[in-house]
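What follows is a set of structures for review.
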Structure I
Amino acid sequence: MKKIKTHALQPGGTLGLAMPSSPVSMETLDRATATVEELGFSVRFARNFEKDNPNFLAGSISSRVEELHTLFVDPEVDGILCLRGGYGSAALLPYLDYSLIAKHAKLLIGYSDITALHLAFQQKAKMMTFHGPMATKLIDAPAFTVDHFMQNITGARWSQRLQNPVHEPIKTLNYGVAGGMLTGGNLSVIAGLIGTPFEIETSGKILFLEDVGEEPYKVDRVLTQLALAGKLQDAAGFMLGTCKHCASKDYPKGDHVLAVCERILAPYGKPSVYNVQAGHGPYQLTLPLGAYVHVNATHQQIDVLESAVI
């Protein structure tokens, strides 16, 4: 499949800061802007954020769609970094102009609720994107997270073996070796798109999953939904990221999330690793969605074999 690769960011380049899901406070916006500027980038906005937003959405659908369109067509903007996730980006998907976005393809970086945009851009615009820390998460982020983010968006490293921090080793769920295009993101968002024109395509791909604040029974529910939709059977292998704050409140001695994943994923017999440090934890790998990756689950190795930027 032909894929559109975007240009790497250069020192002094301009990042458009977008808010396609939930809002941030003005104080956090100022801190995030300063953090991005301290990394050596200029910052541009496509709309005014003049006061704290009391709603759970960062504006109307039309304003958020226009924001993304404006940042993509702006010749002064080199990449788009989402400010935060939260909730709401899926509502934008029917209204985005994917031909326009593909014509002006740029880096898109984010995670969590931004998964909806990643899937839509990957499938409707054939564009590679980055599952990585957002502007607000770069505030006071550990060096591991910032360094991996910078190396990826600037193209300093692409032929790489993904390496967790030494105290958080990648672990094996199912032995074996598999290769395929990397797709996925937030489990709950992925499940929410099943049955829509934007549902995830997993055939022959490495499926990455992470989540936050979901108890084991909820993880069981959405994994079962993916199983019933054929998405787990179709995948070539699995990469499981972090699942923060996912312990059961009612059944503290019952199944934990890993046990749920073992019960549902292991019977497929596909090469699978877990504890990949990507998701809602402080240590975040920046993952090139749409790139070809090779997973050696037997030896806990993940290699990115394709440049995500040009």
Structure II
Amino acid sequence: MTMKKKYRGVIVPMVTPLTETFALDKAGVEKIMANLYRHGAMPFILGTTGEAASLPNELKREFIRTAARVKPAGTVLYAGISSNCLEESVAAAHESFDAGVDVVAATLPSYYALSESQMQRYFEQLADKVKGPMIIYNITATTHMSIPLEVLDELSYHPNIVGTKDSERSTERLDRSLKLWANRPDFSHFLGWAAKSAYALINGSDGLVPSTGNLFPSIYQEMQKAIALGDHERAYSCQHQSDIFGSLYQSGRTLGESLWALKILMQETNLCQSHVMPPLQPMSVKEAAALIAGLEELLVKENV
């Protein structure tokens, strides 16, 4: 990180803790958020890791209200507003800001393939209407489209667009992004590709959005500290920990399966229950046991 921007640091894409009846687990919300704050991380609710596309609107509103109530003064709360309907995203933004959310984040709508000019116009329309700070979230895994950097750079000058979260796995794209925005005081770059976390921070990214931060935000807190001290060896040691814990629940699984696996690990660490919202489904008891055994082995080995 090369300068202190308003929006920066570790922003954890928080899971949505659920009860057995698919209601919001408010106690889980408080536990997870407390764990994040203890380690200097900020929550990003209602994103991909939060199963936002599958949640009913009233549960989303309840989550927003609960998270805003728990949020300490001086911290930043991020919330996703993505929908295939522009007006639904606008309404979600208004509800979020009214409840106490500080920044909203939006992906492209995911049903129609869009041209570059359509992408740009969509985000301009959305940013005009949300009337607050907004981050553009590029995630090809779910939208099946990549927002060109040229489009993002044009959008970066809109007064309500304050940054981008990029989960696209391309080192070339990452390097080009950092050349464009690392020294822009009014626009922040957040990386959602955990495997390049240390590399991104060392080369000027403003922050990270790692799902493994739900379990161990301390890894990314230590990574940031190491980079601030110029200790790149320590930073890459933290990267190794991020990689192996991420691989534990992600490797060999679809995105949806990995969210269940992550919640199994969070249940084991007493942060929340493992329930996922349909259409996602729990996997086998055998798989759950293997995940827990793997976690126990890594905890001893890595001393996290």
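Every number here is computed from the coordinates shown, using simple stated rules; none is lab data. Predicted model only: the values in this text are computed from it and were never measured. Cβ atoms are built from the backbone, for glycine too; each structure is taken alone.
Summary of values
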{"quantity": "At a computed 22.8 (mean count of other Cβ atoms within 10 Å over residues 81-88), which of I, II", "calculated": "I"}
{"quantity": "Origin of the value 16.1, where Kirkwood radius over Cα pairs in Å, for residues 113-256 alone was derived from one of I, II", "calculated": "II"}
{"quantity": "helix-only ellipticity at 222 nm (-39500 (n - 2.57) for each DSSP H run of 4 or more, over all residues; to 500) from the coordinates reads -8000; which among I, II", "calculated": "I"}
{"quantity": "Structures I, II, by FRET efficiency 1/(1 + (r/R0)^6) of positions 9 and 217 (r between Cβ atoms, R0 = 35 Å, to 0.05): label with the highest value", "calculated": "II"}
{"quantity": "Which of I, II yields 15.8 [mean count of other Cβ atoms within 10 Å over residues 193-200, calculated]", "calculated": "I"}
{"quantity": "Origin of the value 1.00, where FRET efficiency 1/(1 + (r/R0)^6) of positions 73 and 121 (r between Cβ atoms, R0 = 35 Å, to 0.05) was derived from one of I, II", "calculated": "I"}
{"quantity": "Distance in nm of label points 7 Å out along Cα→Cβ at positions 241 and 273 - structure with the largest value, from I, II", "calculated": "II"}
{"quantity": "Structures I, II, by distance in nm of label points 7 Å out along Cα→Cβ at positions 137 and 169: label with the highest value", "calculated": "I"}
